[in-house]
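Computed from the coordinates by the stated procedures, all read-outs in this text should not be read as laboratory data. Just so it is clear, the model here is predicted, and its values are computed rather than measured. Cβ atoms are built from the backbone, for glycine too; each structure is taken alone.
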Structure 1
Amino acid sequence: MQVHHRSLLERIIHAVGFEVIAVAICAPIGAWLLDRSILQMGTLAVILSSVAMLWNIVYNSLFDHFWPVSRVAKTLLVRVLHALGFEGGFILIGLPIAAFTLGVSLLQAFMLEIGFFLFFLPYTVCYNWAYDSLRMRVIRSRQLATLQPVSEKGRNSR
């Protein structure tokens, strides 16, 4: 199996794509569920998203360093454990941010973070699976495009 390491640019694209989709889903649903303005939830979503992008880059770089794809197959179990580690770490980071931004207690912010966790755990697994699948298709298509097919004329002429 050939290993294709991710560049910093690719990690940024991965993180931005993840967060843009998540904000588009979470801000309006959070505003509706918590009876907050879309501005409040949008602000929280953008702040948490920005912090999450940095955490995503750091976490995934460390994960890939300690468990490279050349040593560990990305099975469903590995993907779930990866997502649990990411979300667990992010709850610790996001808790004080959510409490401060919404003006709620740490307990209320923790309950909000649990709600985000219940959304983001399956979202993270699905997004990364889809991203990795698309990435491999792009890599394979580029590899096929670099192969030089022998033309019929070239094979028959001597």
Structure 2
Amino acid sequence: MILCFREKAFNGGRIEIVNEHEEPVGVIGLLSVFRSSMAVFGRDGDGPLFGGKFRMLSHKWAVTDASGEECGMLKCQWLSLFERYEYDRYGVGGFKIKASLFSRKYEIRNDKGELVVSFQKVNRWLESPAFRLTVHRRWIIDGYEWVVVVMGINEIQKRMDRTG
């Protein structure tokens, strides 16, 4: 499964999610201009499948399921040569998300070290961030949930850039 999506320059509104054939397969709803929060809707647009937002006064990104219950937590861990994140999917396990410093390519691996998902930033300089996400292992976690995780990484990066 390949999903492509981008961020808007001003957070607010809807963003289309397309597959590798550029066919619409979902929508990202950016819920607030002033507060980073979002929801992902499937092709039919009925109710959110997953959502994401920052925890209060934190750099941690909470992922919610269709019922609005928190189902996972994304957090950043900076190492000298790597940009690294961890996604803890409650009841499933942890995932390591890693990219070399200044790289635009990321890998997401499960606790066994198996490649589950990869994604890369595909935008050009001075364009809004755009992503191409590839699900390598169809597993318990849905591709749309990974969209929320990737957007969470982007939001964490923006927040850390603003706060220094």
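Just a few scattered comments:
- Across the set 1, 2, mean count of other Cβ atoms within 10 Å over residues 103-110 reaches its highest value in structure 2.
- When P(r) over Cα pairs in 5 Å bins from 0, in percent is computed for each of 1, 2, the one that comes out at 2, 9, 19, 24, 23, 16, 6, 1, 0 is 2.
- Looking at distance in nm of label points 7 Å out along Cα→Cβ at positions 23 and 119 for structures 1, 2, the greatest value goes to 2.
- Highest-scoring label, criterion being distance in nm of label points 7 Å out along Cα→Cβ at positions 47 and 135, among 1, 2: 1
- Each of 1, 2 could give Rg and Dmax of the Cα atoms in Å, for residues 15-70 alone, but the derived value 14.3, 47 comes from 1.
- For -29000 (helix-only ellipticity at 222 nm (-39500 (n - 2.57) for each DSSP H run of 4 or more, over all residues; to 500), calculated) the corresponding structure among 1, 2: 1
- Entry that produces 2.2 once distance in nm of label points 7 Å out along Cα→Cβ at positions 7 and 39 is calculated, selected from 1, 2: 2
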